[in-house]
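For reference, the structures are reproduced in the following blocks.
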Structure I
Amino acid sequence: MTSNLNLPKELRAFEETIRSTAKPYIKIIPQKNTETSWWQSKIGGRPYLPKDAEYPTDLEGNQLLFLAQINFEETPSLPPFPDEGILQFFVFDDPFYGLNLNDPFSQDGFRVVYYRDLIEDDTQLITNFSFLREFLPDPINTKVSFPLQFRFEEEFVPVVDFNFEKLLGPDFFYQFGEKEWEIWEDYNQLFRSAGHKLGGYAHFTQEDPRDDQSLYSQLLFQLDSDEKINCSWGDLGIVNFFIDPQDLLARDFSKVFYNWDCP
């Protein structure tokens, strides 16, 4: 059993239920900006790109902005995530960051790319990116690279995730009567799902765009606004990429649900 949850007295009777919602995730910890290898996990900078691969573009041929890449040889093991290869995330640098509200699966304004077999030989990789256009300086500055460290952790269902009502009930806080919103706030402060991560529960500044029947229950990658890495999604927002767990197991990243929001 994990350590004491420090629950307020009104929630102590529900500790076992709350503990049953525990979900593992990989916490992403950006380090000080510095030079990185082409295959190293990073936020910003230039991506790993074999010479026989195409740089991602939208349907009109506009190059997409490189957000981040994860080298799974550097992360703790977290099934069904891979144990090898590099996973990359790109978005368009327009005011909507490539988000298509009518079709959040359309990888025109964003792209998720996976390289299973890594080439750790600079001579076989593109290392001159002078062909890239000038990107806008948000949501990140592509001219700066932040290497990443990782830590295995677990968390409990937050109030903003659609799983909350499935796991604790749609009227969970109503039972506390006049203290309903006080207890809601206590719970929300105790079990927040913000931050940079792989897996776990998602965080939103508005509301969960998925419905309770969604197959895309697996949080693939989350990148939060963070002044330490010059990252801002609108007005201190957050971005999420979701995937069907079966697609993740099959290493099929062609059907990813992309979302970002801000207060």
Structure II
Amino acid sequence: MGRQGALWRPAAFDPVTRTWVPRESPGAVPVPELEGVLVGDESSLRWAADDFGHVVHRRPRAVLRAGGVADMTAIVAFAGATGLDVVARGAGHSVYGQAQAAGGIVIDMAGLDLVGDVCAERVTAQAGALWSEVVDATLACGCTPAVLTDYLSTSVGGTLAVGGVGGTSHRYGLQVDGVEELCVVTGAGRLVTCSPEQNRRLFDAVRAGLGQCGVIISATVKVVPAPARARRYRLYYHDLATFSQISGSS
């Protein structure tokens, strides 16, 4: 997110004075008040310039350790006003720099990790929560999200931003198909609730939208009853011909 064609782009973040010093302006732009912290130390910048693929490395100018939802609206609005690129990063399992922001701000979503109360039909979780944490909460109530990724240490917001494929997708679709409601920060820095009944265009744009139409803050997803036990079969085939014959007759 953020405007690519801004009139000027900030040249540096000064963590001491908490200002951005623009290239083409004699003044400095103050950073909004935040519950969390905006940091520019070498360790944080190196962390934000890497991802699961370890192929692309785009170095930001600062990392926001978000302390609350208000930080999200403030920093996205600030980025829009100053022409900075801003991107949300969950567990960092993106590849090819999708959760990187060259010269911009990377938002560490780890601080937004609350999992709300579970009912028989749905659960609400913040975008920085891991799916493993959501599963822990739902299994305690005898239910589970309908679709889960094979690796549960990905974030809720991260997989919903790309769609989310799991072992039960043949039955329930993608993870985004089980979303009932989203809280989203738009590019203008507004916190908006969207669903099939409310702000439908935003709802459809954000789900599997790669973070280009808004930052997911929290999601309400459907749950289904979780069986107490499950049986798993592991079938081995020593050649393709045997596998093709059996799978073709099934």
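Any read-out appearing in this document is the output of simple, stated calculations on the displayed coordinates, not a laboratory observation. Treat the numbers as computed from the prediction; the structure is a model and nothing was measured. Cβ atoms are built from the backbone, for glycine too; each structure is taken alone.
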Parent structure of the calculated result -6000, given that helix-only ellipticity at 222 nm (-39500 (n - 2.57) for each DSSP H run of 4 or more, over all residues; to 500) is the read-out and I, II the choices: II
Distance in nm of label points 7 Å out along Cα→Cβ at positions 134 and 174 - highest-scoring structure of I, II: I
Per distance in nm of label points 7 Å out along Cα→Cβ at positions 118 and 206, the highest-valued of structures I, II: I
Structure responsible for 7.0, with mean projected area of the Cα convex hull in nm², for residues 78-149 alone calculated and labels I, II on offer: I
Distance in nm of label points 7 Å out along Cα→Cβ at positions 62 and 222 from the coordinates reads 2.9; which among I, II: I
Answer label among I, II for the case where relative contact order in percent (Cα under 8 Å, 6 or more apart), calculated from the coordinates, equals 22: I
